[in-house]
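J.: Alright, structures below, take your time with them.
Here, each number is a calculation from the coordinates, and none is a lab measurement. Only a predicted model underlies this, so the values are computations on that prediction, with no experimental measurement involved. Cβ atoms are built from the backbone, for glycine too; each structure is taken alone.
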Structure 1
Amino acid sequence: MLFTEIIGQENTKQKLIQTVKDGRISHAQLFLGPEGCGKLALAIAYAQYISCENRGEHDSCGECASCKKYQKLIHPDLHFVFPVATTKSGNQKPISDDFISEWRKSILDNPYIKLNQWFATIGVENKQGSIYSQESGQIIRKMNLKTFESEYKTMIIWMPEKMNISAANKLLKMIEEPPAKTLFLLVSENAGKIIQTIQSRTQNVKIPKIDDENLSNALKNKFKIDENKISDIVHLSNGDYAKAVEVINSDEENRKNLNYFTSLTRLCYKADVIGIVKFVETISKIGREKQKNFLSYSLRMMRENFILNKNKPEITYLTTEENKFSQNFNTFVNDRNIMRITKELNQAFLHVERNGNSKIIFLDLSLKLIMLLKL
């Protein structure tokens with residue numbers, strides 16, 4: 001991955017390059033930024049630049065043996081850890097190496113990949129992805145090996161917030177006292193969910209959302225889309241390249257989530273308990289990751305409708321279909337209920353994440369929404 005292949009983020013790129021030039025490469029760094037900003041791509045490009053045999057002023061050479069291996073993600077001194085889960089045909093104690101072929105292909109195809117897209121790729125289905133305790137043993141083993149070709153061994157941990165406590169505690173000592181020439185790059189969207197002892201031992205690299213100009217140019221170069229349409233997509237995606245591509249491709253999951261959302265809110269407003277029970281039966285069968293994705297989508301829709309209710313359409317981020325529904329729905333999301341609706345949706349998300357009974361969770365949520373949407 002070359003820095004020039006990453007959309008925008010020029011200030012961050014230059015800061016990373018400067019650490020290499022100045023010999024100030026911190027052994028543990030946390031690349032922290034919102035979804036779709038390119039933080040994983042930046043981590044890979046940074047590792048490639050460090051390993052490059054003929055570095056340029058602003059980028060890796062792209063031609064040396066090291067760069068060619070990095071561009072295929074097969075360099076022997078580059079290691080990855082990412083959330084996984086048991087599958088019907090897989091190991092009951094899965095580790096990242098069990099899915100490394102799928103990982104490489106997915107990242108080479110789309111370095112802006114979202115967590116739910118990755119889970120769909122490996123067929124997580126009804127389970128929740130995680131970085132399990134057995135992974136930490138693999139990390140320690142790999143990072144204690146001597147380097148094969150490069151000066152540094154690099155371990156990129158994607159979504160460390162998905163690491164369970166046991167794995168995190170086992171990894172802590174290595175991050176505190178790493179072997180020589182070892183580089184940990186943690187790539188996260190939510191530092192608050194990383195255990196504090198690990199977070200406090202990393203150097204933060206804060207990565208902003210992609211600016212509108214660079215995002216617009218990237219979309220124009222990749223997709224043949226009308227100029228006015230590009231402007232709408234850029235506004236809707238709010239600096240998230242992955243979101244922009246989803247909008248362009250009319251992502252099927254977004255359409256399903258909108259259908260679920262419209263069904264649920266209409267049933268709750270009408271207090272149609274029989275209809276709600278049927279909805280709960282349907283939503284309980286789609287799998288936990290999709291349930292969490294729906295709840296996150298619902299939180300976004302409630303927020304956007306609240307803003308729309310405040311007569312501030314210029315700062316709402318809705319698709320045409322979402323906006324059409326929201327023109328009538330926004331009046332039901334107001335100062336009296338928005339905080340309580342947000343609390344209930346967040347609580348439902350937490351209970352799903354903790355493997356609660358999905359039928360009970362969604363039925364409870366629905367019954368509360370019956371009351372809240374009438375406030």
Structure 2
Amino acid sequence: MPPRRDAPAGPEILAAATRGAPVALGHDWLTGMRGGERVLECLCQAFPSAPISTLVCNPDVVSELIRSHPVRTSFLNRLPGIDRHYRKFLPLMPLAARTLPRPDAKLLITTSHCVAKGFRKPVGGRHLCICFTPMRYAWTFFEEYFGRSPVKAALVKPLLAYLRRWDRRTAAEVDVFVAISHHVADRIQRFYGRNSEIVYPAVDTDRCTPAPDGACRGDYDLIVSALVPYKRIDLAVELYSRKGWPLKIVGAGGCTDALRRAAGPSVEILGRLPDEAVLDLYRNCRLLVFPGEEDYGIVPLEAQACGRPVVAYAKGGALETVADGVSGVFFSEQTPESLEDAVIRCAEAKFDPVAVRGNALRFGPGQFFEGMAACVEKALA
């Protein structure tokens with residue numbers, strides 16, 4: 001949705017779009033700070049008193065801004081260790097989503113890649129869903145999550161059929177869908193039969209900047225990602241371990257132990273790091289590696305905002321956020337060989353940090369708040 005140039009940008013314009021109507025927020029789970037949580041933070045800025053409904057919350061690993069809101073959790077949150085093992089409870093998530101109380105609000109805004117889309121909307125109210133993707137476990141990344149075992153596929157097949165039925169049925173209850181990219185809008189149309197507005201999530205271009213003196217002091221390449229199967233971090237670990245090239249990986253997830261076992265001496269898996277430490281790594285890396293098919297991908301934009309080029313898989317949201325030859329290089333096959341060729345081409349290219357950052361500036365906070373304001377007005381019309 002194009003921004004409205006006759007109005008100021010920022011959280012205030014989004015808040016004003018509600019015309020004083022009370023707002024509630026919803027998010028799948030709060031177990032870390034990734035791209036989805038950055039979008040939620042933008043909503044928290046606009047609606048500082050809005051309650052947040054979520055399946056599971058570990059307040060120690062989310063930002064102070066999110067913690068400042070009242071958070072309502074599902075019965076899953078009472079299970080020991082749930083913030084580390086929540087994915088194992090996928091079969092219970094639809095039930096947990098539907099048993100959360102209806103918010104006392106006029107507008108529910110959910111940020112969803114799994115079941116938040118299925119939260120019950122307020123009585124007499126409206127539901128706007130910012131959809132990161134239709135439930136990828138059920139629709140698009142079966143083998144990445146469940147493997148290629150025929151036995152496991154047969155066991156999981158009834159669960160996936162149930163999840164798809166539930167996902168379609170609850171999609172019909174959403175009043176307005178907002179897709180985070182054209183790539184996701186196509187999925188929403190294909191799986192739900194619904195049209196959607198397109199609003200790109202914002203990259204914090206005020207925080208993500210090149211080093212103050214413009215120098216890049218690192219000789220390493222960088223990955224910042226959740227360590228889960230569909231991100232395909234294994235491709236980079238295999239390549240960089242074999243070549244002995246230095247690679248730093250920031251993030252955590254279910255694949256951490258397997259990646260550590262596969263990593264050679266040149267690959268460092270650093271786990272979760274504070275934002276300032278990640279910013280320093282962005283500023284001083286040679287390039288960012290982005291090997292998975294992503295719905296959008298805020299990380300490549302954060303790296304570009306710091307003036308660093310990106311090597312990205314040529315599929316999904318990266319095609320909309322990385323400018324080939326200007327701010328990065330694409331590789332066409334998810335193989336170590338294809339990735340190797342792109343890394344070499346990127347390292348040998350002469351990227352202008354100003355032009356690299358200029359590409360990221362197209363995705364700043366102003367366009368997000370203006371686009372979302374128009375969507376909120378549509379939802380409440």
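J.: Computing FRET efficiency 1/(1 + (r/R0)^6) of positions 136 and 328 (r between Cβ atoms, R0 = 41 Å, to 0.05) for each of 1, 2, which one ends up highest?
T.: If we compare FRET efficiency 1/(1 + (r/R0)^6) of positions 136 and 328 (r between Cβ atoms, R0 = 41 Å, to 0.05) over 1, 2, the biggest value is for 2.
J.: Match the computed value 18.1 of mean count of other Cβ atoms within 10 Å over residues 24-31 to one of the structures 1, 2, and report its label.
T.: Attributed to the structure labelled 1.
J.: Where is mean count of other Cβ atoms within 10 Å over residues 16-23 largest, in which of 1, 2?
T.: Evaluating mean count of other Cβ atoms within 10 Å over residues 16-23 on every structure, the highest lands on 2.
J.: Comparing mean projected area of the Cα convex hull in nm² across 1, 2, which is largest?
T.: The maximum falls on structure 1.
J.: Please state which of the structures 1, 2 yields -16500 when helix-only ellipticity at 222 nm (-39500 (n - 2.57) for each DSSP H run of 4 or more, over all residues; to 500) is computed from it.
T.: 1
J.: For mean count of other Cβ atoms within 10 Å over residues 176-183, which of 1, 2 scores largest?
T.: 2
J.: Starting from the value 21.5: which structure in 1, 2 was mean count of other Cβ atoms within 10 Å over residues 40-47 calculated from?
T.: Among 1, 2, the structure yielding 21.5 for mean count of other Cβ atoms within 10 Å over residues 40-47 is 2.
J.: Starting from the value 18.1: which structure in 1, 2 was mean count of other Cβ atoms within 10 Å over residues 304-311 calculated from?
T.: 1
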